[in-house]
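Nothing in this text is a laboratory measurement; each read-out follows from the coordinates by a stated rule. The shown structure was predicted, so the numbers you read here are calculated from the model rather than taken from an experiment. Cβ atoms are built from the backbone, for glycine too; each structure is taken alone.
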Structure 1
Amino acid sequence: MFIENINNANDIKKIDKKNLPVLAEEIRRFLVENVSKTGGHLASNLGVVELTMALHYCLNIDKDKIVWDVGHQAYVHKILTGRRKDFHTLRTLDGICGFPKPKESKYDAFAAGHSSTSISAAFGMAVARDLKHTTEKIFAVIGDGSFTGGMAYEAMNNAGRSGKDIVVILNDNEMSISTNVGALSRHLNDLRTEAAYLNAKERVHNFFDKIPVVGKSMDKAVTAVKDSVKHMIVSGVLFEEMGFNYIGPVDGHNINSLIDVIGNIKNMHGPILLHVKTKKGKGYYFAENDPAKFHGVGKFDIRNGKITKKQSAKSYSAVFGDTLTLLAEKDPLITASSAAMVEGTGLKGFGEKFPERLFDVGIAEQHAVTFCAGLAASGMKPVFAVYSTFLQRGYDQIIHDVCLQELPVIFAIDRAGIVGADGETHQGIFDIAYLMPISNINITAPRNGAELEALLQFALNSGEAFAIRYPRSSIPDDGYTNIPEIKKGKAELIKKGEKIAIISCGSMFETCMEVYESLEKDGFNPMVYNARFLKPMDEEMIKNCCENCDYIFTVEDGIRLGGFGNAVIEKIADLGYKNKTIHNFGFENSFIEHGTREELFERYKLDSKGILEKIRTLIS
C-alpha cells in the first residue's frame with residue numbers, strides 16, 4: 001500500500017505520478033475506517049483528497065503555506081504531514097485535533113474552526129513575506145459555503161487591489177457548470193497557465209509600449225476586447241473585477257490535471273483564484289448520497305452508514321425546534337433564522353412547515369443578527385438559532401443593532417458550554433461573559449426541556465431581547481418536569497436549606513443535585529436554586545442565600561471571568577452582605593481542548609466529584 005510510505009511531510013513526492021490515483025483511494029478508505037470509529041468531518045475531507053495531494057505534490061511544504069478555511073477539510077493534509085499513525089486519536093482527549101492547529105504541527109499554518117477567515121490570514125502572510133523579502137508561496141483553500149461570509153469578500157477586495165502573489169483555491173462542491181463551458185474553460189486554463197502563454201502575453205504588452213503615441217491606447221483596446229470575450233465565456237467575472245486572475249473551473253478529482261494546473265499557477269504573479277469542482281463525500285456511497293449527514297458525523301457502521309451512537313432522549317436542539325414550530329402555528333409573526341445550521345439547530349421541521357418563515361442566510365452571523373433586527377423593527381418576532389461560538393462573530397450587531405434599539409430579537413444559543421470533540425474553536429464557554437455587560441437583553445438558561453419550552457414561549461411574548469442558552473446534549477430525566485410560572489428575573493427555589501447554598505446555571509442542574517445528595521448524606525441541609533435568569537438576577541434569591549447560609553457556591557458551564565458567579569459576587573457586595581465564603585465553579589480563563597463533555601468536566605473538576613471535593617475543603 002502506498003499510504004504506508006506516507007510518514008512525513010513531502011513523502012508524497014517520492015510516489016510516481018501514475019500511482020497517485022491509487023493513493024487517493026487508499027486515503028479515502030483510511031478516512032472512512034478511522035472516522036467511523038472516532039466521528040468527525042467526513043464528507044468534506046473525502047471531497048478534497050486529490051486537491052490536497054496535488055498541493056503537497058507541487059509545493060515545498062517545508063516552506064510554502066496552505067491556509068485552510070474552517071479547517072474541517074484538513075484531515076488529508078494531516079495525513080500527508082506525518083500524523084497518519086496518530087489518526088486513530090482524532091478528536092479524542094489528548095489526541096490530534098479535528099482542525100488545523102499550529103501547536104500540533106508546524107505544517108498547520110493557521111488555526112481555524114470558524115469560516116471565511118482563510119483569505120484574510122493568507123493575505124497577511126503574503127504581505128509579511130514581501131516585507132521580509134522571503135519567497136514562500138501562499139495558498140488559501142476556501143469552500144463555496146464559506147464564501148457566503150462577508151469577511152471573505154472584504155479580504156478579496158483588499159488582496160485583489162494589492163497585486164501581491166497569493167493563490168485562493170475555491171473548493172466548489174455545489175455550483176453546477178455546464179459541460180460546454182467547462183470544456184472551454186479547461187482549454188483556456190491550459191492555455192493561460194502555460195509558461196509560453198505567459199511569456200507571449202508579456203511580449204505583447206512590451207511591444208505595444210514601444211509604439212510611439214498610440215501604443216498604450218492600442219494595448220488598452222486589445223485588453224478591453226480580450227476581457228469582454230473572457231467575461232462572456234468564463235464564470236469568474238466577479239473575481240476578475242476584484243483584481244484576481246480567475247482560472248477554472250477544473251476537475252478537483254483529476255489528480256494529474258490538478259498537478260499540472262497548480263504547478264503552473266505557483267509560478268504566476270499577482271492574486272489568482274483557482275476554481276476547483278469537487279464532490280462532497282466522494283468515494284463513500286452513503287456520504288455521497290447524504291453529505292449533510294456525513295459533514296460532521298458521530299461513530300457509524302461502515303457497511304450501512306448508520307450512526308452507532310444512541311441518544312437516550314431528545315436533544316435540547318430538537319425540543320427547541322419542535323416548540324418553536326408549535327408556537328409558530330398560533331403566531332404568524334414568529335420567524336426563524338439560521339446561519340447555515342438549519343438541521344444542527346433543530347429547525348428542519350420548522351422549515352418544512354413554514355418555508356416562507358425560515359431564513360437560512362448562510363455563514364453570515366453578522367448579517368443574521370441585523371437581519372433579525374430589521375424583522376423585529378417591522379413588528380415580527382424573529383428567533384435566531386445559532387451556536388454559541390458562532391454568535392461571537394455578530395457581537396457588534398447584538399450591541400448596536402439589537403440592544404441599543406431595544407428590539408425584541410430572540411437568540412436561541414445552541415451548543416452553549418462544552419461541546420466536546422470539536423475543541424477550542426467550538427466550546428461555547430464565553431457567551432455568558434460577553435452578553436452580561438450589554439444593556440437591554442435578558443439572559444436565561446433552562447435546566448431541562450420543559451423549562452426550555454416555557455422560556456421560549458415567555459421570551460416570544462415579552463417584547464424584549466432574550467438570550468436562551470442550552471447545551472449540546474440530551475434532555476435530562478431529572479424528575480423536575482413541573483415548571484413553576486416564569487416571571488422575569490425570578491429564580492426557582494428547588495430545596496430550602498441552611499449554611500450551604502448552591503446556585504445552579506442551566507445544564508449544570510443535574511450535577512448540582514448530585515452534589516446536594518452527597519452533602520445531605522454528610523449531614524448537611526443545603527439550599528439549592530435554579531438561577532433560570534442569569535440577567536436580570538433575582539435579588540430575592542441572593543438575599544435568601546446570604547441570610548440563611550455562610551457558604552454560597554455558583555455553578556456554571558462558562559468561564560468564571562465575567563460570568564454569572566462574578567455577577568453574584570457583585571450583587572452580594574452591592575447589598576452589603578459580609579463575611580460570606582463564596583466560590584464560583586466554572587472554567588478558568590483559557591481555551592478548552594477537545595474531548596467528550598464528561599472527560600472535560602472531570603478534567604476541570606466541574607463534575608459532581610470535583611465540585612464536592614472543593615466544597616468539602618472550603619467548609620471544613
Structure 2
Amino acid sequence: MNTELLKGGEFIIKETDYNNIFVAEEWNEEQLMIRDMVKDFCMKEIHGMGIEKAASLDASKDMDVIVGLLEKSAELGLCGLSIDAEYGGMDLDFNTGLLFGEAIALGFSFATTIGAQTSIGSLPIVFYGTKEQKQKYLPGIATAKLKASYCLTEPTSGSDANSAKTKATLSADGKHYLLNGQKMWITNGGFADIFIVFAKIEEDENLSAFIVEKNFGGIQLGKEEKKLGIKGSSTVQVFFNDCKVPVENLLSERGAGFKIALNILNTGRIKLCAGSVGGSKFAIGRAVVYANERFQFKKPISDFGAMKYKIGEMIMRAFATESAVYRTGNNIDRKQKEFEVQGIEKSEAKLKAVREYAVECAILKVYGSEVLDYTVDEALQIHGGMGYAVETGVEMGYRDARITRIYEGTNEINRMLAIAELMKRSFQSKEINLLDGGKKLPGFLFMQTLPLKSKAGFDEERRIVQGLKNAFLLISGSAGNKLKLKLVDEQEIIMNMADILAEAYIAESLLLRVQKLSAKKDFDKEQLEVMKKLLRLFLYEALAKVRRTGQEAIASYATGAEKSLMTRLLKMLTPKFDVNPKDLRRAVADYAIKKNGYPFIG
C-alpha cells in the first residue's frame with residue numbers, strides 16, 4: 001500500500017492508503033465557516049427574493065440585479081477567493097475553493113456569474129500576470145469594481161480553440177496591438193470591464209492572451225443570448241474592431257495563449273464537478289422533503305419503493321462523486337506544496353499541481369456533470385406535475401444543469417482527453433508505467449479464481465476495485481496492441497475506455513472514504529453502516545457498467561478467438577457481486593427520509 005502522493009493518473013496502477021486521502025468529513029472550522037457564509041448569502045440574497053422570482057431572473061432585463069448580487073458577494077470577500085492577500089483577495093487553498101464551488105451552487109445561475117469572476121476571468125492574471133498587471137487589475141476584480149470575463153470561443157472554434165481567427169496586429173509604433181475578431185458565449189460579457197482575450201498575433205500558429213479593458217474602445221457587444229438555462233447570467237457575443245491594446249497587456253509571452261487556456265480549463269473542470277455536487281445535494285434535499293410531504297393513497301410517496309429507488313440512487317451517485325472531487329483537490333494542494341519546496345514560485349506551483357491531475361480533472365468534469373443531470377431529472381420526476389411548474393424552482397435546476405455537459409470542454413472531448421493524457425504520460429513522458437501494471441494481470445486473474453480468505457474489513461471491496469482497474473488495463477492494452485496508431489480514430493472505443501477509467505477512480509475514492517471513516521472510533525455508527533451499504537451498492541452497479549462497457553469495446557475491435565478470450569477475461573475481472581441492490585438502495589433512502597434531506601455532510 002502506497003503512503004506517498006501518487007502522480008496524476010497513477011491511481012490506475014497503484015493502490016492508495018486510505019490514511020493518505022482527504023474526506024469531506026475532515027473540513028476544519030474555518031472552511032465550514034466559509035461554506036456556511038456562502039450558503040447564507042445565497043439563501044438571503046437569492047432564495048430570499050422567492051424561488052419563482054429567482055427562477056425568472058433574466059440577464060436581458062435584470063442586469064442591475066445580477067451586477068448588484070456580484071457586488072454584494074464581493075463585500076464578503078467572495079470575488080477574491082484565489083487572489084493573493086496582497087492584492088485584496090482571500091488566497092484560499094485549492095480544496096477550500098472547491099468547497100466554495102459546491103456551496104455557491106445554491107445561487108442558481110448566479111453561480112455562473114461569480115464563477116466567471118473568480119475563475120476564468122481572473123485566474124489568467126493570477127497565474128500569468130506580471131506584478132504590474134496584478135497590481136493594476138486584481139484588487140478591482142476582488143472588490144468587483146472591475147467585472148471580469150473570458151473570451152476564447154468563436155463561431156468557428158469551440159473545442160478546437162487553437163483554430164481561432166481573432167487577430168492581433170502590432171501597430172507601426174510598436175506600442176499597441178490592434179485586435180480584430182469575434183467571440184461568442186462570453187459569460188459576464190454584457191457588463192464586463194475586463195476581457196481576457198485569446199488571439200493570434202499576426203501569422204502565429206498559437207494563440208496569445210491579452211488583458212483588454214472595455215474602455216480601450218473598439219469593442220461592440222451583441223444582444224444577450226436567449227438560452228435554455230442559466231438565464232440569470234449574462235452571455236453575449238463580443239466584437240473587436242481595431243481595439244487598441246497596449247503591448248504591456250500581453251499575458252505571459254507571445255504564443256502562450258493556448259497553454260494558458262488549457263491550464264485554466266483544467267481548474268474549471270474540477271470546479272465544475274464541485275458545483276455539480278452542490279447542485280446534486282440541493283436537488284436531493286428538495287426531492288426528499290417533497291416526497292415526505294406529498295401524500296398519495298393515504299401515505300407519503302417516500303414510502304413507495306419506486307421513490308426509494310430514485311432517492312437511494314441519487315444519494316449514492318452524489319456521495320461517490322464528492323468522495324473523488326475532494327480527494328483530488330487535496331492532492332492538488334499537496335502537490336503544490338511539493339513544488340514550492342522544490343523552489344517553484346507559488347503561482348506556477350499551483351498551476352503545475354492542477355496540470356499534474358489533468359486526467360482526474362477531466363474524469364470529474366464528465367462524471368460530476370452527468371450525476372447532476374441525473375439528480376435534477378429524478379428530482380423533477382419525484383415532484384411530478386409540480387416539478388414542471390416554475391414556482392417550485394425544480395424545472396430551473398433541470399434546465400440550468402444541462403450546460404454542465406457542454407462547457408469547460410464537452411463531455412465527449414473530456415472523455416477523450418482523459419485517455420489521451422494518460423497514454424501520453426505512459427508512452428511519451430514515461431511518468432506512468434501502464435505496461436508494468438498490465439504485467440500484473442495474470443497474477444490477479446489467478447487470485448480471482450481463489451476464494452477470499454476472509455470477508456472481514458474491506459477485502460472483498462478492495463478486490464472489486466482492483467478488478468475495475470485491471471479491466472481498464474486489459475482493454476486499453478489489447479485495443480492499443482491491436483489498433484496501434486489507428487486507435488486515436490476509434491473514438492467510440494476511447495470513450496468506452498474513459499468510462500471504465502472513471503468508474504475505477506470514483507469507486508476507489510468512495511471505498512477509501514468509507515475505509516477512513518470506519519477507522520475513526522468516534523464516527524456515527526448508524527451513518528457509517530449506511531455508507532457501507534452505499535459503497536456495496538455502488539460497486540454492484542460499477543461492476544455491471546464496466547462489464548457492459550468493456551464488452552462493447554471488445555466487440556468493437558476484436559473478433560474470433562481473441563474476442564472470446566477477452567470477453568472471458570473481462571468476466572473474470574468483473575465477477576457477480578452477491579448483494580441485494582433493492583435492500584441496499586432502500587437502506588440509503590430510508591436514512592435520508594428519516595433525516596428529511598440529503599443525509600450526509602453538506
Quiz prompt | Origin of the value 1.10, where Cα Rg over 2.2 N^0.38 Å was derived from one of 1, 2 | solution = 1
Exercise. Assuming -0.65, -0.89 is log10 I(q)/I(0) by the Debye sum over Cα atoms at q = 0.09, 0.11 Å⁻¹, for residues 129-448 alone as calculated from a single structure, say which of 1, 2 it is.
Key: 1
Practice problem: Compute relative contact order in percent (Cα under 8 Å, 6 or more apart) for each of 1, 2 and report the one that scores greatest. | Solution: 2
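When helix-only ellipticity at 222 nm (-39500 (n - 2.57) for each DSSP H run of 4 or more, over all residues; to 500) is calculated, the result is -18500; to which of the structures 1, 2 does this value belong? Kindly include the intermediate steps, with their values, before the conclusion.
Values: 1: -12000; 2: -18500.
Structure 2 accounts for this read-out.
Ranked by distance in nm of label points 7 Å out along Cα→Cβ at positions 73 and 537, which of 1, 2 sits at the highest value?
On the way: 1: 4.6; 2: 3.2.
Between 1, 2, the highest calculated value is found for 1.
Of the structures labelled 1, 2, one was used to calculate mean count of other Cβ atoms within 10 Å over residues 401-408, giving 21.0. Name it. Don't skip to the answer; put the middle values down first.
Values: 1: 18.4; 2: 21.0.
Going through each structure in turn, the value belongs to 2.
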